[in-house]
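Undergrad: Some structures are shown below for you to check.
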Structure I
Amino acid sequence: MIRASGSAIRAVHRRDTGEATRLADEAGTALREAQDALGPFPAVAHAGFLSDAEKEYAEARLTMALVDGRPLPSAADLAVMAPSWLKGLAEAASELRRHLLDLLRAGELDRGEELLGVMDDAYAALVAVDLPDALTGGLRRTVDALRAVLERTRGDVTTTVLQTRLRASLDRAFSEQPLKSDPTPRR
């Protein structure tokens, strides 16, 4: 389940939607099987490994939705616990950094800036969750990590946008004024 979820996220970054969907479906099937098998054993089900798997599955599905610009599936839609969904959202927002950097390298600045806004919105929603860590499964640490990723990404986007504007200004300036060659050597 965790392997399929991670592979689905990598497929999203390769822009292979079909493979991402197939792998996420595979992870979802495995998750349902694990949940069903552990249903009669709540002590084992709540030991932590199932919630980690749920978080990975939620991260894959949420990453797919964020990259595609679709509405986010809810925790109920994904059949995961709320803390797993919240942590999955924080991780998915962090995953947007990789996708966003790929967009910037491809010159898709507008879409990159849109994704930065999506990351910012996810952070704003998650930082507003004011519940004890015992209830959220350590969400605060995950949100703190997202904040660091968000700030690095904001810096990268800002630098790229400013460099692009500077390049455009220089291109305009040089295209408006023909270069003059001075045959006289300088001393």
Structure II
Amino acid sequence: MAQPAPIEQSALLVIDIQDSFKLGPRWERRNNPDFEKNVDRLLQSWRAAGLPVIFVLHTDPDPGFERDSPLVKVMDFLSPREDEPVILKDTRNAFTSTDLQKRLDAQGVRRVVITGISTEQCCETTTRVAADLGYDVDFVTEATATFPIALPDGGELSTDEVVRRTEAVLRNRFARIAKVDELVGELKKAALPCNG
């Protein structure tokens, strides 16, 4: 892949980090015990740099995801600021059913950083669409979470298998697989007014 657009032209997308996922036993089986810490570190870094942060929440007919469910809210460890939009989607990707592209383009964003839930569903799908729309994409697996996937034969894919497959299909086609440390380091090197 070519060198991505400068970090100064990036936005942090916080996808589906919502209480809906805590309904039932699934949340206990998630991967990535450092998920919250990694997402928060990116969030604080983007805020300090004065770069856009956009929260996206998923809605559908499933229990806990209905548009009027009290669970369709950003998890408490995040607290969006007044100037950070929280948009609702009803598709797996964050573009098709929202005005996300319009918002990004209005702010001159050419590069998006993907965080959220679930690694292989809404995060991956948003990544693919973003790449097709011409954005450079950093997929931060360390700042995503997923769950084992039940198979028709009664078995399941482990979260390690899900992550391995997701990174393999995205890498160098749709996204750069990025680490929290390298993105934070890139922000620190950039000449951003709020970066101290």
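Every number here is computed from the coordinates shown, using simple stated rules; none is lab data. This structure is a prediction, so every number in the text was calculated from the model and none was measured. Cβ atoms are built from the backbone, for glycine too; each structure is taken alone.
Undergrad: Supply the structure label, taken from I, II, corresponding to Rg/Rh (Cα atoms, Kirkwood Rh) with the calculated value 1.20.
TA: Among I, II, the structure yielding 1.20 for Rg/Rh (Cα atoms, Kirkwood Rh) is I.
Undergrad: Right, another one. Assuming 12.4 is mean count of other Cβ atoms within 10 Å over residues 81-88 as calculated from a single structure, say which of I, II it is. Kindly include the intermediate steps, with their values, before the conclusion.
TA: Working: I: 22.6; II: 12.4.
Answer for the origin of the read-out: II.
Undergrad: Upon calculation of distance in nm of label points 7 Å out along Cα→Cβ at positions 9 and 33 from the atomic coordinates, which of the structures I, II produces 4.1?
TA: Working: I: 2.2; II: 4.1.
Source structure: II.
Undergrad: So if we calculate relative contact order in percent (Cα under 8 Å, 6 or more apart) for every structure here (I, II), which label has the highest result? It would help to have the intermediate numbers written out before the result.
TA: Working: I: 17; II: 28.
Across I, II, relative contact order in percent (Cα under 8 Å, 6 or more apart) peaks for II.
Undergrad: Here's a follow-up. Of the structures labelled I, II, which one yields -8000 when helix-only ellipticity at 222 nm (-39500 (n - 2.57) for each DSSP H run of 4 or more, over all residues; to 500) is computed from its coordinates? Write out the running numbers ahead of the final one.
TA: On the way: I: -26000; II: -8000.
Source structure for this number: II.
Undergrad: While we're on this one: Out of I, II, which has the highest value for distance in nm of label points 7 Å out along Cα→Cβ at positions 25 and 105? Display every interim value, and only then the final one.
TA: Values: I: 3.0; II: 4.7.
Max of distance in nm of label points 7 Å out along Cα→Cβ at positions 25 and 105: II.
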